[in-house]
Structure 1
Amino acid sequence: MPVLCSWNITIEIDELLRGSGMRDKPRPAIRRAYREAVRIANTLNEPRAVHGCFPLAHIGDNTLELCNGTTLTSEELAAHMRGVDKLIVMGWTIGPKLESAATEQMNEGSQILGYGLDLCGSLLTEKLGRALYETLSADVSEEETKTSPMAPGQLDWDPGAQRDILQLIPAEAIGMSLTQSAVLRPKKSGTAVFGVGKRGEVQSNATPCDKCPRREQCNHRWHIH
């Protein structure tokens, strides 16, 4: 499971303004701060990713049992993966530098720049997750199809399942770890899984977002889907 480092992941100021929810033209001071945030973010961004492929032994009503003995528990995950025969596990991060820069700016009183840097980090993390999913999807054969990704914390899948995910992939190789409360470190990191199986047996068009009660208000519906 090699570390994937060759990513051309950057952020533009229009993406930052859109991600901040601004509908009106921003004040010049905000635009200047955000432009600087974009410049800094693209300099400090260090995208890295790992993944693993795991054959499935059994899919129950609320469990996925991998052939290596790992069991993932979630009724919604089990339903989403119905028909797949292998699970692709993904982990990614943009590293700690941008997070540290955002915190430093906020501590020094530069709230707008600090917020802009933090939001740049979130957007870059989402873009990296989506790029990783698309890259791995290209390896799916013509006889197979894939599900959309699902992450711990979505629907009924316990966020604590991050512990199981990080044990399946070499997270330490890209500097990823987990706190006692199951929060990823660096903060600008992510994990997700998707399934691969024979065409006609997999729900390839369904996404976890379809069932989410916040789907109409969420700003992150496009996240790696």
Structure 2
Amino acid sequence: MYRSSVTLAAALTSLLVASTASGQERMVNVVELFTSQGCSSCPPANANLIELRGRPDVLALSFSVTYWDRLGWKDVFGQTKFTQRQVAYEQPLGERGPFTPQMVVNGSESLVGNRMRDVEAALEQASPGLAPPISIGAGRVKVGAGRAEVTADVWVAFYEPGILEVAVKRGENSGHTLAHTNVVRDLIRVGGWDGSAAAFPLPDVKKGLKTAVLVQHPDGGPILSAATN
């Protein structure tokens, strides 16, 4: 169904944050694309995410949703939990409901994913603040101390880097081969962060997958810190 060629930008080979003297760090911009192989408007958004993944200031993640599976093609990467993540964003971001292709920047801004100029403008205007440092390794995720107004969720996303190509045989994209990047394969909440330094067991990761960690206000709130290995 798909081919994988793993090519990562050098800036994404380590934690995507810059250290500061305070012990906290400047957060990378997180761009989440909610997409579907059953949506004819999504291929240009997939291409935009492929372009964005090369930016050193961006952690790009692709989530395949499931509500367009009824149109004749079941997205091979789609999971209900990814749809639920998107739905959680809609009310806080002022949307009437989920749509594709949607990009969410830092958990705080909703954009149409195939409008690259809008996405670039949002990233230019984004000013991620100081964030608690995150480290990933030795079977654990560590989140450093920082300011927390509420107990935040700590999410682990396992994603497949590089380019994945899927030949779609039915539905709106029938006969086309669609390219994806940084495809999220699993999303797990590993605990809560209350501002104190904390460590969480890292779930087992399948071979070939990368790990991203998101510290985020609950119920579709802003992302406070993010890192990948």
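Here, each number is a calculation from the coordinates, and none is a lab measurement. Since we're looking at a predicted model, the values are computed, not measured.
Worth pointing out:
- Computed -4000 for helix-only ellipticity at 222 nm (-39500 (n - 2.57) for each DSSP H run of 4 or more, over all residues; to 500) - originating structure among 1, 2: 2
- Structures 1, 2 were shown, and Cα Rg over 2.2 N^0.38 Å at 1.07 was computed from 1.
- Which of 1, 2 yields 5.9 [mean projected area of the Cα convex hull in nm², for residues 64-111 alone, calculated]: 1
- Of the structures 1, 2, the one that 3, 12, 16, 14, 14, 12, 9, 9, 7, 4, 1, 0 was derived from, the read-out being P(r) over Cα pairs in 5 Å bins from 0, in percent, for residues 48-143 alone: 1
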